[in-house]
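Heads up, there are several structures right after this.
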Structure I
Amino acid sequence: MANTTSLTAKDLRDKDEAGLKEEILNIRKEQFSLRMQQGAGEMSKPHLFKKARRDVARVKTVLAEKKQAGKA
């Protein structure tokens, strides 16, 4: 289930706010799945934790940029 595609800030900036929130939700679901795999001892790709955490931060950064641009 792991998302192997790389999210770039450029691609994320093309999405609307609803699309970005949906992206965060999908990444959070992926994180949950990874935690369950780790708990069951099935974790084969531990680097995906870091990737998911950074993807969430990247999406939140773009959301904040959009919000800031809207206020200006």
Structure II
Amino acid sequence: MWGAIPELAHDEKTALVVPAENSKALADAICRLLGDNDLGRKIGRAARAKVETKYSTEAMLDGMEAVFRSAIR
């Protein structure tokens, strides 16, 4: 996995992670979500909460402020 995906996609928590270029695993994961509304809601809510907490405007500005403060020390 590349970029921010490993930060966001945690198998069975915020995503159903499948191996790259494995269309059968992807189809199975999609079918699993289609067949289990509760799982889809649970994963969706957890992913949204993680993004809202970690990547909100406030969180991003706090992170930038910390970088600037450490640079002037």
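When P(r) over Cα pairs in 5 Å bins from 0, in percent is computed across structures I, II, the figure 3, 16, 26, 21, 14, 9, 6, 3, 1, 0 traces back to I.
Thinking only about relative contact order in percent (Cα under 8 Å, 6 or more apart), which of I, II has the largest value? Don't jump to the answer; show the numbers that get you there.
Working: I: 45; II: 28.
Top value of relative contact order in percent (Cα under 8 Å, 6 or more apart), among I, II, belongs to structure I.
Highest-scoring entry among I, II, by distance in nm of label points 7 Å out along Cα→Cβ at positions 44 and 60, is I. helix-only ellipticity at 222 nm (-39500 (n - 2.57) for each DSSP H run of 4 or more, over all residues; to 500) computed as -25000: which structure among I, II? Of the options listed, only I reproduces it.
FYI, it's all coordinate maths here, none of it is from the lab. Note that the coordinates shown come from a computational prediction; the quantities given were computed from them, not determined experimentally. Cβ atoms are built from the backbone, for glycine too; each structure is taken alone.
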